[in-house]
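The next part holds the structures, each set out as structure tokens.
Every read-out reported here was derived from the displayed coordinates using simple, explicitly stated rules and does not represent laboratory data. If you're wondering where the values come from, they're calculated on a predicted model, not measured in any experiment. Cβ atoms are built from the backbone, for glycine too; each structure is taken alone.
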Structure P
Amino acid sequence: MTAHVLEFIELSDRDRKRAARLPKLRKGDQVEVRVRDSAGGEKAVSLPPRAAALIETMLDRLYRGDRIALLAEEQEVTPNEAASILGLSRPLVVHRMEVGDLPFRYVGKHRRALLRDVLVLKGQLDLQRDAQGALAKDTEALMRDHGL
């Protein structure tokens, strides 16, 4: 059974108002996370700078009211999940897999693609959509300005 790729989390308005904000991290700052277990024991864990920066970004987005999801590049996704990420229908994603636009493997009878490959395809599709949008604008301008 595959994990859901697009599990978004968000903070309620109440939680956002009650939460203490982190100060802006500067180069050389040390970040520790304290974990208090249910028995009352406490442990502090030091975070590497890149992990601290990720958590800072995540919390900033949550405090602004954004919904966020954490994704791993090597995670495998189903055609349904890929369709959700790409903004395409599932049959079109399967077609992209069959014609070689999206690498995949079979797990039993089920197709799985790496999230990394889905994001590469999304970048290509976004470029194509941008180019089509620019072309449509140019066409409208030509029609408006020159009656073509």
Structure Q
Amino acid sequence: MTSPVLRRAAESDLDAIVDLLADDPLGRTREHPGDPAYAAAFAAIDADPNQLLAVADLDGAIVGTLQLTFIPGLSHAGATRAQLEAVRVRTDRRGDGLGRELVTWAIEQARRRGAAMVQLTSNVSRERAHRFYERLGFEHTHVGMKLDLRA
């Protein structure tokens, strides 16, 4: 199967990215394709040098996406962390290695930017995703917590 080009997302990719985010059981409950809030969020991400919103582009079709956030910090001797979020692969491309290619590419981007580590959170219900990340070398080292400020 042809490999897509992995690149920084463009504004013209936004609808396809949101569709990918909404294309799973959790995404269907929290994403709202067509909502104008996504355009403002994209503009903020695109303007921030510590953000990399990326897509996998296969002949003009977006078949995958992820977001990498670079977080400077004092701990770990002033290390920068790369936070991996919103990794999604289009349904018909799952299981063909595209997810591995996306995450491996993101790890290389983090190395190039001098990050000391790549970290991620994953919903406790995403057991398949957990196994996927473990196969890529990620380890369960922390307990994640969130506080929803929209409630």
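So the values come out like this:
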read-out	value
Percent of Cα pairs over 21 Å apart, for residues 54-133 alone - highest-scoring structure of P, Q	P
Cα extents along the principal axes in Å from the coordinates reads 42, 39, 31; which among P, Q	Q
Value 3.3, calculated as distance in nm of label points 7 Å out along Cα→Cβ at positions 22 and 102, assigned to which of P, Q	P
Value -10000, calculated as helix-only ellipticity at 222 nm (-39500 (n - 2.57) for each DSSP H run of 4 or more, over all residues; to 500), assigned to which of P, Q	Q
